[in-house]
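Q: Next up: some structures, all given as structure tokens.
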Structure I
Amino acid sequence: MYAKAISGLALAIAIALPAAAAELRFSSFEPPVAFLTGEVFPAWASRVEEATGGEVTVKLFPGGTLGRSPAQQLKLVEDGVADVAFVVPGYTPGVFPGLSVAELPYTVTSSADGSVALWEMLDSGLLAGDFDRYKIIGLFVTSPQNIASKEPIALPEDMKGRNFRAASPALLSAIEQMGAVAVGGITGPTIAESISRGVIEGSFNEWNALKTFRVMDTVDHVLEVPMGTTPLMIVMNKQKYESLSDEARAGLDQVSGAPFAAILGAVFHDNNEAARAAAVEEGRIKITEPDQATMDAWREATKPAIDTWLAEDPGNAALLEAFRAAMNN
């Protein structure tokens, strides 16, 4: 009887006590001043704390504090070094192959529409990849990438013989077919140094990356043709997520997923425009907005890369069609 009373008392106390607070370690390879790491991620952290009633807090570790390389961020989450991380899926090829649909040139025209559409594809189970191994907090795409270079590049034939960097297999393939030397393995934080040292003559990037990683300081020309986007993710350790209380998980879900994708896409678009406007005001970089003939020439030059991607999997044609339809909704 005494043992039962003690047991009942312990249960009553356990029910009455608030759930233990959990602090999530959020790793970002970006510098603290980058707009995602300096503004967007802290805002999400505040929303998490509010939505969970303070049960879950988020501590940011920017600038590669937990791991410097963008390519190791997913591993940090797998190993529990970080609970949450900002991940560039392209740096871990083969893990999330379905996301490559957003990397194709002349496919995404807006980070806002592309981000919402890509999350819709994930939520519908249309994207191949090891997504179930993680808790996907956010999924979005950059603005379309431009051609940033030391020397002027107007048409695809101007790429011949140049060492050029790209992050995705689709763009690397396109570069090779233009007669350029495709250079992979150069992460965002090392682009500017690679250009300064003459390792590469340019890179495919949107204005946010050009600003964040100081590539603006090393290039003199930007040709604005839509050379695909870079899918980006906020990934959480699944075991850590499952260790939270039901209420905490519900709160975290409330500020993640589709709503977070919409916010990220819209904010990325706005900051991309602001970074471009700053470059225009500075006036140092020659920015070229191509005419229709130039747009058509680059579309034709990148078509073989898209055809190669389509041939890699019999389901890719339907995937591309569904993605484009989702962006037009």
Structure II
Amino acid sequence: MTKTVLVTGGTGFIAGWCIVELLRQGYAVRATLRDSAAGPRVRAAVAREVDPGDRLSFVIADLTRDEGWDQAMAGCDHVLHIASPLGREAPRHRDALVAPARDGSLRVLRAATMAGVDRVVMTSAAATARPPRGSGRVSDESVWADPEAPLLDPYRRSKILAERAAWDFMVTVPGATSLTTILPGAVFGPILQNGDPASVWVVGNLLEGRPARLLNMGFAIVDVRDLAAAHVAALTVPGAPGRRFLATGEFLWMADIARILREEIGARAAKVPQRVLPDWAVRALALFVPQLRMFAGDLGQRKEIDASSARELLGFAPRPARETLRDCAETLLAAAAG
């Protein structure tokens, strides 16, 4: 019998590719939306990759409201909880994103455990496993980042507190429902053109020549397609329940990303910046430019991450970052061209 998976945040970048991967593997998918009008757009985007047939349906549920979650869970075997507020606008208040991320995750878990769902796989972030600055430690799943760290931005703070709350909740509830969390780095790759592409805006800005100078920072990159495959694998792999899995590939400085874009797409990358802005200038500008504040603590920081658990247990096999960036840029340019 076909198993049904509830995917939260159906219009999202990661969720879209998870829907594609689930359909390819024969699952039925029920995706949550905040607005029913988005359903046809999501279906059309998914259909560019795989025929959804009658195996894709939608339900209205909002992370900030209790209504709708019990109905969304009814009859589902598994849940991919991917929806979370984004930090792109860099809110000033450090707790601005905590309530929707933490409380939303708890709403999903309460409904899932009440419905007797088998497995919940939740998208967290590699930042939740980041060791203290200057400690020399490599990030692995045993590490928990400090949500009170002074340079922590609101988005990462919300991810730490949401994942912590999820694990604490699971300790308190009886039943067979299990939790697994996936901790991705910077998620790039081709867009499905069905919603906000999350971290892909970094590549989009570079293609448009913004900012005019590169920042002295880098990312542990993961391709959204490889990340989706890891999420779906966690639904069935025997060793996945009760585990955290870091899912990251190559680390690249922004200067490396810019160089690869120029090499891969040639003249269409003419606006991509080449010079790096000094760190002191970034810190000064961050006082006036909200989007820079969330990166100020990352300047000059190379992140060493051990993703071996995901490779060994989930079959996670990240493709070369060059391929990820090329495919990301190609779809962004195609979308811009209409």
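Q: So if we calculate relative contact order in percent (Cα under 8 Å, 6 or more apart) for every structure here (I, II), which label has the highest result? Can you show the working numbers first?
A: Working: I: 24; II: 19.
Comparing I, II, the top value of relative contact order in percent (Cα under 8 Å, 6 or more apart) belongs to I.
Q: Quick check on the output: -11000 is helix-only ellipticity at 222 nm (-39500 (n - 2.57) for each DSSP H run of 4 or more, over all residues; to 500), derived from one of I, II. Which one produced it? Don't skip to the answer; put the middle values down first.
A: Details: I: -13000; II: -11000.
The correct label is II.
Q: Taking distance in nm of label points 7 Å out along Cα→Cβ at positions 164 and 180 for each of I, II, which is largest?
A: Values: I: 0.3; II: 2.6.
Once distance in nm of label points 7 Å out along Cα→Cβ at positions 164 and 180 is tallied for I, II, the winner is II.
Q: Have a look at I, II and say which one yields 19.2 for mean count of other Cβ atoms within 10 Å over residues 76-83, as calculated.
A: Numbers: I: 19.2; II: 25.2.
Going label by label, the one that fits is I.
Q: Suppose you compute Rg and Dmax of the Cα atoms in Å for every structure in I, II: which one lands on 22.0, 89?
A: Numbers: I: 22.0, 89; II: 19.3, 60.
Attributed to the structure labelled I.
Q: Same structure, new question: Looking at FRET efficiency 1/(1 + (r/R0)^6) of positions 68 and 236 (r between Cβ atoms, R0 = 25 Å, to 0.05), point out which structure of I, II has the largest value.
A: Numbers: I: 0.75; II: 0.40.
Largest calculated value belongs to I.
Just so you know, all these numbers are worked out from the coordinates, no wet-lab data involved. Computed from a prediction, not measured in an experiment: that's the story for all the values here. Cβ atoms are built from the backbone, for glycine too; each structure is taken alone.
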